[in-house]
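I've put the structures underneath this note.
Just so it is clear, none of the values below were taken in a lab; they were calculated from the coordinates. Small disclaimer: the values here were computed from a predicted structure and weren't measured. Cβ atoms are built from the backbone, for glycine too; each structure is taken alone.
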Structure P
Amino acid sequence: MSNPIDENMAYLYAEHEPDEAQLRSLHKFIVETDGKDTDIKWVKSDKYAGGFALRLGEKIYDWSREGRLRQLREAISGVAISNDIIPLIKDRLDTWTPKAMAEEIGTVTTVGDGIVTISGLRKATYGEILLFEDGTRGMVLDLRPDEIGCILFDDDENIKEGSSVKRTGKTAGVPVGDGFLGRVVNALGVPVDGAGEVMQSGYRAIETPAPEILDRQPVDKPLKTGILTIDSMFPIGRGQRELIIGDRQTGKTSIAMDTIINQKGKDVICIYVAIGQKTSLVARMYDMLKKHDAMDYTIIINASAADAASLQYIAPYSGCAMGEYFMDEGKDVLIIYDDLSKHAVAYRSISLLLERSPGREAYPGDVFYLHSRLLERSAHLSDERGGGSMTALPIVETQEGDVSAYIPTNIISITDGQIFLETDLFASGQRPAVNVGLSVSRVGGDAQTKAMKKAAGAIRLDLAQFREMEVFTQFSTDMDELTKNQLAYGNGIMEMLKQPQNHPYDESEEVVMLVASQHLKFIKIKTSKVGEFIKGLLKYFKENEAELMERIDLTGMLEDSDRAAIVKAAEKYQEIFLEG
């Protein structure tokens, strides 16, 4: 099949040379099909066992046993077949006459670095899966007048110049289903955790249009992260897209992991897409989620740094397709893309190898569309569509805090807000290192319960005033009592916002801390002791005000009487703490 092809010649691939009667029959078929009398050249081949193949230009008619079996599979695709019928099908296969169905065939012109250019296949479409003669799969990613560009999902060691390629007529997709929960799979949905096959419920295209405006409803239901800083000041709603952005090693992935852990018991399906990460790091994340019983509702999709750029490119779309399966069933989904800056780099590598024109920072011109068509698929569906939601937490890595770089600015403009993690805050021991000034949630209070909205109050404004006062007073030695109290109040809040990793708070715990801080219960506590005070305060409330905390968690409401009860109980514990 790798010999040069004469477009004016018909090629017959068979183990034995045809006789005159067979040639006449084939000539008749060619005239009826192609409309012209073409010479037939026999090519000896044992590839088409139990039959033969006839090639006319870019079309090939496969009458081999395998070709007939493939047609049969397509004919009965989706039809339930009992086990007692299968032997009968096998017995009848050799005598079954399939339809004369043409397969469009192309020829490899160049191959290298996971990229293949192919001549022919003029009717191939963008995103279509191609099948090479050795069984390797690829996806069309570049359409040109005289050839197409294809990325490979497997190794290219068996693909050579002149190899044949055929269309499948199918777009790239992944298997989906409840069976993937608790599993680690690659970008094609193949298990990589050594736990055997996955029971799949269907197959979805990795690229689908985003829900229409009329298919959506407002984002007004909170997705609680259990992280006080975020839930109080930058709330995330179900169906929202909230960017987590910051330099390397500032705690971006830790926020994502804590958010997943906090979904336990909240009926939220979590999908973590690792793009270009070390496999050892993904393994540690798996162990951590397993330890907290979070893998029961989580899927990990791993396109590691060792995988081809093509797999890193399709990984987030595969994860999104899996999430849409659950969303269409009316469930709530949280999907984390870690991280999209590596995704953009993988796409840039592919585009440069496909000889596309580079633009700013060598990225192709459609790099904005690369992420917008992914993130726009996150939504809170209307009740008519089942009311499901998919919340996206994309992660982007910056260089030296530069949020004005190409990829960060693109994704900031697509998302509904960002949580900016600052290196200096992280180094000073503030964890999570959220910069309150640069972070924002464009959904805001709509994604908070009434209790949280009431308890949070003006904490963000208070922090901004504290930061400003801290700058002005850092060189001052003489401060009045009011200024000292304001600084003590601000320091207390900063200490309160420090939160250990893998230790998410319940909403009632967050409400108690916020109400206590606003009523100045931290001012009399030394800054170094605030963490200890908060830990003891929450324990005190669980032991003595369990009914109050349970009511806040269940109703999401904070009555004036509840606030007064919290203040009174906090005062009691403050006395106990100071006496101790």
Structure Q
Amino acid sequence: MPEKISTIGGQALMEGVMMRGPSSMAMSVRDADGIIQTESDRLKPQKWYNRAPIIRGIVSFISSLVIGISSITRSAKALGDEEELGKGAMTFAVILGVFIAVLLFMVLPEIIASLFDNVTNSVLIKSLVAGVIRILLFIGYLLLMSKIKDIKRTFMYHGAEHRTINCYESGMELTVENVQKCSTRHSRCGTTFLFIVMVVSILLFALVNWILDLIMGNSLDGIVKHLVYIAVKLIILPLVAGVSYEILKGIAKLPDNWFSKALRAPGLALQALTTAIPTDDMAEVAIRSFKTVMKMEEDPSRPITKFGNMEITDVREYFRRELPNAEPVEADWILCEVLKVGRGQIALIGSISVFDFKRFKEIVIRRKNGEPLDYITNKSYFYGYELYVDNNVLIPRMETEILVSEAIRAIGKKTPEVLDLCTGSGCIALALAGRTDAHITASDISERALSVAARNLEGTNVRLVKSDLFGAFEYNSFDIPTGKISTLSAEVRNEPRLALDGGHDGLSFYKKIIASASDYLRVGGRLFLEIGYDQAENVKQLMYMFGYKDVRVVADLDGNDRVVIGNI
């Protein structure tokens, strides 16, 4: 088991979570399609100032602001909400954010506290008043934010972040079930840090006020005096952040006892405003981000990832969710079509672009509407051949390969005359032409079907004839006629009705073919018919009724009756 990583922190994003380790970070967001997108990056190596007490807190505070704003804008871009900020805009956003925070939580409390100048001369009282106002403003601000719908969701992701880190630090396996058992509060939370900043600022600012009063006395009056006091406090603000950071780390390291719990209690209580119970899918996002950081920390050679690339596992999960009754392998066939690769290459592909996923999604939507994949891609595979298909022909079935195999076995080394009746796509004629020396004629009543067959049979010696069953042929013309009448499927409404309609009992075409075929078969000829799984006995009796001999039924690989063969 890999060594445990002790310092992993995080931040809630728009519909996601950012996790940060000693040397790497990762962001995971769930996009509008329900897919988790993940981006990872390497952090710059730590310098001496990242380890120096007080200074490291100042550096960490500034770094957290920059990375926090960058992560939020990156997550927004992944969701398609806005453009990513450039370096200049990022710097401006950080400065603006600090300015607003200073104005709201530092300058405004000092202005309000100045109203007590005529009430008391006590520096301590005025400092405490400013501190209390600062805390009340902060709590009020958090309460207001928690009422905004989007912010509330962000607070839920904040809870997912804390639960995931708590789950890891407690030694439990990172599963959604385990994560949801853990607390939404954490002693190293930024909310706790801000509360400590408030407390430290009360003490340090009171000390500053006392020192300034000793130095300047009454030499300055009114607005000028307050501006000087505010300016000095702004200068020592980084010191406040540095000291608060050391206190936060110290409290987090304390063993669990009544004293440490008492110190942590106010910050943890305040987290009730900035965290909320996450949903399972939010926990899943946080886990993905956390695990990505772990992999980055454990393997320094692991490449970074960017939003816009989606893991194949997520694409397959989307397919399963949208088409729960479809064969899972179909997802790979769609990927082959989208990426223009063979199926054997899919295993080597770890991710696809969002652009390619959109094309994948378009195909899935068409599949949900009942359109067969073969019609969407205009590709079908039969007996080792790739064919062009569209909605003018039936889609070749694997079961029909049983008929082809039996026909090939019957033909052997001979060169008989073979008729592929109701050829459709020409799949049977193509397979027989490629595997035997037979003289093959393929017929169909549909000109559109013949057009498709001509495309697939180009380069072969197969003769194409438009004919309503045997109508265009002379008696005693063939040694082997073949025919296939498809059984109905869930996607039948998208296939040509002319090729599917078997009459009220499903045997109409069989009766016509069996009754007529004996007139067009030479002596010793054979008739091959593909049947529905429950039609063997009826078709077999029809063959005997019209004088066929040695009638036999061949089952498919699933054990279902699939082909009936009769001799003249």
> Which structure, out of P, Q, was distance in nm of label points 7 Å out along Cα→Cβ at positions 246 and 550 derived from, given a value of 10.1?
Replying inline: Q
> helix-only ellipticity at 222 nm (-39500 (n - 2.57) for each DSSP H run of 4 or more, over all residues; to 500) computed as -11500: which structure among P, Q?
Replying inline: P
>> By the measure Cα Rg over 2.2 N^0.38 Å, tell me the structure among P, Q with the highest figure.
In response: Q
>> Of the structures labelled P, Q, one was used to calculate mean count of other Cβ atoms within 10 Å over residues 254-261, giving 23.1. Name it.
In response: P
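Using the calculated result 13.5, 39 for Rg and Dmax of the Cα atoms in Å, for residues 470-509 alone, pick out the matching structure from P, Q.
Q
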> If we compute distance in nm of label points 7 Å out along Cα→Cβ at positions 390 and 478 for structures P, Q, which one ends up with the highest value?
Replying inline: P
> With FRET efficiency 1/(1 + (r/R0)^6) of positions 22 and 286 (r between Cβ atoms, R0 = 30 Å, to 0.05) derived from the coordinates and found to be 0.95, which of P, Q does the value describe?
Replying inline: Q
